[in-house]
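What follows draws every value from the coordinates through simple rules; no lab data is involved. Since this is a predicted model, take the numbers as computed values, not measurements.
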Structure 1
């Protein structure tokens, strides 16, 4: 039996509650398929669109009435963890019931410790929320001093926030305890709530969003996982993507993956963080493997019939 951390993309979960639950229900058989193979899974997920919508909705409401307060980004991340975890729990439980499997499911509202001096705080690069036109983005920046919007990969303008690297999971022991009692754990949603320690050793949230792939790699490392599955929209990592000589890769060593990344083979806002997170986990201990694959083919990837495996 292997312990597997599965990272789901927030963009893949839809833009409305109904759409999100539908997509999770469609994904659940693939997740449960890994358990049916005899493995233990921990699920993490992105929240870029969702946390941005929550923040925008509350800020807009606060601007319209004094009956609604503005909420800081860490609290919005916590809300998104609960909202997405709620849907994941229902979808996974439904599939477990169909399969007659006795596992339980629980979402852990997870805090991720970061370095207060991380240089990312001086350079907001992580997109959150919906896409806007340039004119809409300029209006929002004028209405919200301090907000940063930038063009995102030719798809429109999005709000940008700092994205520090994760150092430690505050709730690590709780996650491990649940795993030991046959729980499927949903943790580190949206990369976790970024927190720093104050002078008294207490944790305080900071306005940032941690990349979910790096958070998932840290989760897999600290939970002594054997595999990190980063599930995305493509079956395999490709080089020369979108060109006539595009090539899908079945296996990559950490060394070659680093070299390809240095060549600029992977798009910064898309495949690059996935490959870098895979490298981080595969390098953390001999025998660990990272797999980048499509969600629907995750069970096949576990058997080596799909996906790209990255290892030492």
Structure 2
């Protein structure tokens, strides 16, 4: 039996992201996307910092080069990548944006092969293909979105490609920093989120959106949901994502972490949505791909 802790961590990331996405969908009605990105990051930094203080054994030294790589990974993957993702969402809508996101796993695998010399087996490539195909099949299953203008389509696709390139680059930079060093996934999560928050705050200041913070209708429900979502979807999920990138090939880890739409299905069913045979077929296809990645 092989050591699958990287794969299990990456798959757990997808489960937590699916749960957090449902919560962020509710909170996002009240809070603008860029502000939401910064706030959830700040809450996650506080949570991770508290964990590090309590977990005193996790104080491994942080070599300079891996630290720089992790900061760059957070700035590119979380700061710029999430900003590009929100712009894609604005122009294309959720369904088309999620479909573009399926480009991230193969793109990550290609970048890892070029820059890290990570050569995947044919079985792993087959697993990536089946998993991505299954996720794409599920995403495109529901009722089609309304027509969008040619300009929105062009702008959205450009932002989407930039978002996936940033995400893949961030994953490969993290993998580079983690694979041959003693840097723990918890510390790497703190560095990545901190860099991402710094970029988000810089964009807020440059765009003059800081006044929007005072316009948010703060309630105990909104604050509670934000804290829960930040802990689950940013603190725990990115910690597990970093664990996956440390112990599994970048392409495999990114593929498994990108399966959150599959885990969103049972959550949608609990909220009253009907799960169709096509959606179940996509899940089965993705599960077959995941099975190949775990062999």
### Query
Comparing structures 1, 2 by relative contact order in percent (Cα under 8 Å, 6 or more apart), which one has the largest value?
2
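With Kirkwood radius over Cα pairs in Å, for residues 137-232 alone as the yardstick, tell me which of 1, 2 scores highest.
Across 1, 2, Kirkwood radius over Cα pairs in Å, for residues 137-232 alone peaks for 2.
Upon calculation of helix-only ellipticity at 222 nm (-39500 (n - 2.57) for each DSSP H run of 4 or more, over all residues; to 500) from the atomic coordinates, which of the structures 1, 2 produces -12500? Walk me through the numbers on the way to the answer.
Numbers: 1: -12500; 2: -24000.
So the calculation was done on 1.
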